[in-house]
1. Out of 1, 2, which one gives -0.25, -0.52, -1.21, -1.37 for log10 I(q)/I(0) by the Debye sum over Cα atoms at q = 0.07, 0.10, 0.15, 0.16 Å⁻¹, for residues 280-551 alone as computed from the coordinates?
2. One of 1, 2 was used to compute helix-only ellipticity at 222 nm (-39500 (n - 2.57) for each DSSP H run of 4 or more, over all residues; to 500), and the result was -2000. Which label is that?
3. When log10 I(q)/I(0) by the Debye sum over Cα atoms at q = 0.08 Å⁻¹, for residues 8-207 alone is computed for each of 1, 2, which one produces -0.30?
4. Given that FRET efficiency 1/(1 + (r/R0)^6) of positions 136 and 200 (r between Cβ atoms, R0 = 35 Å, to 0.05), derived from a single structure, equals 1.00, which label among 1, 2 identifies that structure?
5. Quick check for you: by percent of Cα pairs over 40 Å apart, which of 1, 2 is greatest?
6. Thinking only about relative contact order in percent (Cα under 8 Å, 6 or more apart), which of 1, 2 has the largest value?
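Every read-out reported here was derived from the displayed coordinates using simple, explicitly stated rules and does not represent laboratory data. Note that the structure is a prediction, hence the values are computed from the model and not measured. Cβ atoms are built from the backbone, for glycine too; each structure is taken alone.
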Structure 1
Amino acid sequence: MAAWGFDVTVQPSRQTIAPGMPTAFTVLISSTGGFSAPVKLQLDNQASLPNSISPVFTPTTVTPPADGLGYAILVISTTTSTPTKLYSLTISGTGGGITDSATVSLEVTTKSTFTVSASPFSQVIGLGYSNQFTVTVTSLGQFSSSVSLTIDQVPYGVSYSFDQPSVTPPPSGSAYATLTISVAAGASPNVYALIIRASSDGGLAASDRVHYSFVVADVPATTGFQINLPSTTQTIVIGQPVSLNVEVDSIGGFSSAVLLDLARVPSGLTYFFDPSSVTPKPDTPATSTLQLTATTDATPGDYDVDVTGNSQGTIIKSTIRLTIQPVTTTLGLTLALTNIRRGDAIPVSGQISPAVSGASINLIYTRPDGTEFTRPVTPSSTGAFSDQYIPDNVGAWKVRAEYAGDTAHKGSKSSVLEFQVTEKTFLELIQDNALWIVIGIIVVAALGVGVYMTTRRPAEKRKGPPPAAAPILRPVAAPPAVPPAVTEAAPLPAAPRVRVERREAPPLILPRKKCFNCGDVISAQAKFCDKCRAPQPDKVEKKYEAPPLIIQRVYCVNCGDVISAQAKFCDKCRAPQPV
């Protein structure tokens, strides 16, 4: 039985390039005695190489199957300043406490010769399938001769063909050929490194007539497919769709329809695949777009969800961790005014974004003494909300908005806004209550007229003239004798009423406007509507103008004070006024 361990081999053993060109080697890790541990690769003598030579292993660690073969690709890059020279490269692998190495040569030259390379470096080829590679022959210097292509040491069950068995590159140019590698259905599953041999006489020195490249044919034991996702984790915000690219790769030449679906789907998560069925090719993966949306019925949290593929009863899955998060909300708050008088309303408006229709938002007012109270408001379908509150104290007030959130939305708070409440001036009180003052004057005048008429009616009902003032005693002639036929004294005629003319005074004109909200007629100086309490704009537009209220006035006939034209008595001296 072979000893437990592994061997490192590198193909090809020599590569030739010009300064500034890249090249590659295949590093094969062959395990023995059941060895199956990770083997880390490195270039031992990299420190002795110029900085312009850069090696990259893909992958850097290889884990071969027990008694099988694993591989990596070593890509060597150079620059135009890389010195022309034959370099020795020592490649080693370390794993399981064992180290093994192999040495190859890299020639960097400017002489006239040629190089050969293949792309891609490796492909998976299933039993009974074939894949194609591109072989490039590049001229160095002025080389321009025919180059023959073949493959050395073809393994059993593997065959090849070139669409052009020979190519001729132009000077300092390249020529191309297509290499097809076919694997028979009865071939042994393995990793095959196939060496491409390119040869030319072309007047070259013996050491430059043959150059090598390679391709790797990875032949798996079975065929099938695998599902690849861009990430194993994904965050979804409720209400915000997320799209993922799901890739279905062929293994071993698999090429059948795969039906995609989702398993272990949490409540409230909706999804669909576009398309829902894909068919990968042996050399080309198939792609579908998975769209995920967490509805408002979803519960925030972490969930493991399986993306499954079903082909002829074979189910393959790939798991992704979904994190469902509630919607982040923001609250904005504005004040139409920052200074108001006591008795006026403070107009508050705001917006919750995104709109949460029917949400409960609390407006928290802070009085000047620091005490707080809450007024709940409900936003509209657009997220807008408003409130009008009449403060009961003068001083500095504050207001803020808060939303507690729900299962689908995070809570949020607005900034704190401040406003001042001051007492009204005497003139503002008169302007705000002008209508009531006029009504009061009319009522008082009506009451005065009532009192006057009540006291006057009994005197008019008395027989004869009103009692005369006490006479002044002075000598008078004797009255004429009363005729005998007269037995009763005849009543004296009433004294004639003297008409006094009233003088008109300038009328009282009160400007008015219409409320822009409800259309009610209000004082032109009113900041808020008396009916709907809506705040009024400072500038009155033409369509909101209303006829002024004109109150006719006269001078009191007794004291000369200005009174209403309808007043029956003077407000100052209480003297009755003529009709």
Structure 2
Amino acid sequence: MLYPRESFTREIRKLDGIWNFKADKKGTGLKQKWHQRPLKKSIKMPVPSSFNDITQDASLRDFCGDVWYETSTFIPAAWSGENVSIRCGSATHWAEVYINGSSAGTHKGGFLPFEFKINKYIKWGQSNRITIRVNNILTWQTLQPGETVTRNGPGYPPGYKTLDYHFDFFNYAGLHRPVMLYVRPRRHITDITVQTDIRGKTGLITYGIQTNTRHSRLQVTVKDARDRLKYSDGSLKGKAEIKNAVLWQPGKAYLYKLQADLLDEQGEICDTYTLPVGIRTAAVKNNKFLINGRPFYFKGFGKHEDIDIRGRGLDPAHHVKDFNLLKWINANSFRTSHYPYAEEIMNLADEYGIVIIDEAPAVGLYLGFGEDNRTAFCPQRLNKKATANHLRIMRALIERDKNHPSVVMWSVANEAATHEKGAVPHFRRVFDLTRKLDPTRPVTLVNHTSPQYCRVSQMADVLCYNKYYGWYTDVGYPEVINRQLSRLINSAWKKFKKPVMFTEYGGDTVAGLHSSPPRLFSEEYQCKMLSEFHKVFDRFSCFIGEQVWNFADFATKQGPVRIIGNKKGVFTRDRHPKMAAHMLRERWQHKKAE
């Protein structure tokens, strides 16, 4: 799916701002047809944002079910000859869009964009009412999974229900990313796919262009950053050879511009789209991760789309701040843990030269390690429907992010029950589809299962581990990290003979809390833990990267082990550095990528 970009043939009208909003606490909105008339007794809600932290209503913060968004916009009669769509960057986790009371379409999956053509529902030259019904209930067939639990007994009100989920971050919901009207010509370009390669000093851009018309005439050009023409052709498919190409490199981004012009019968342009293209390669070879044929060492974080008040809502100021902090701390990468991030963040990574491990929202696919009577991959939970949904979302993720040079590896899941037999056929299908859809990038799975028990690590190109020695195990004893971690890396390498990296390690740290000797939750203990991990990392030639958990403190559901959220951030939630940030900045300044 092409990211919406304006041109002289395309127009965008953002609908971001203050919408009317109503939570359907009695579950009667659809039956009462709230979409067919203006919402009554609504409140104001900003879009994009999560709805959870905007009000002072505790019941809304943890609300599960349908919520309704409504706005109005004038649509000019001049658009009647064009293709008009409504596009949502995301709606967590399910949505139905109504135009003037009529359903334009539904979408399942909370972290990927969707759009519907709406011409037949529009009142041309008039104000039009747009209503979006969003539902945040999780099941074992959704990604992420969860389940609604009814709590019975004399201590609970009748029919008391809560949403239970097995992932350690808050289930923010709402319209998290931009909502817009996207106007294109009736005949237009629908998709572009590029794959890049390097031959000597020549950069290769292999492209394929799709349109919604059978007889397509095209003009394709590639220009450099200074708008100098480097390639021109008229084919739907082709290969541009760029001599003395400037490569897209970590920390040193360079983007070419591939412009596709769709021509009518008279040779006039009826649609045009320009795609930024970075020429680079990504591969695993001889237990090294290679970018442009050179060894690359991941230095960075797992992150979250998580900001005070806005929740998971898109905030350009915070996102640019995060990239500046990544640059300040000498990081070169992050993982989109544990879901696809906003397209605007991916575009920034392309421009900043930050490397991304792009992860599907497959987190929480487990129940309990080694408990035979509580398996995740069983017909009642992660069944064929769940597998089909996982495959559908991987397809949509790759369709969205396939052209980003910053994306160097796909992660198909985080901390699944990979010790269970049922995980094998599930992940075999997921890995196979991912490689079929994109043979140009390595594929991984982020694991918390030890090598001796894991049944699926052999499917991955890189072994990614999350382990919290000295925190969740051997609590308060960082001196055992060396032995425990060395044992794991040795075991993984001997069994699978694949490069190893850590995608999570660290401990909760309350900013401003100090202790000598280091104790749990103090800034000194966080530094001590990280330094013990690093001593081991530096000893192994098969080790290719370290991504600390987490970039910044983030919100979680309430619990006795969470003090208003997860405090494992190297930065506070409002982006102030802890002691560990300064320690990592010094380490990563001198830790070479090769």
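1. The structure behind it is 2.
2. Of the structures listed, the value fits 1.
3. Answer for the origin of the read-out: 1.
4. This figure was derived from 1.
5. 1
6. The structure with the largest value is 2.
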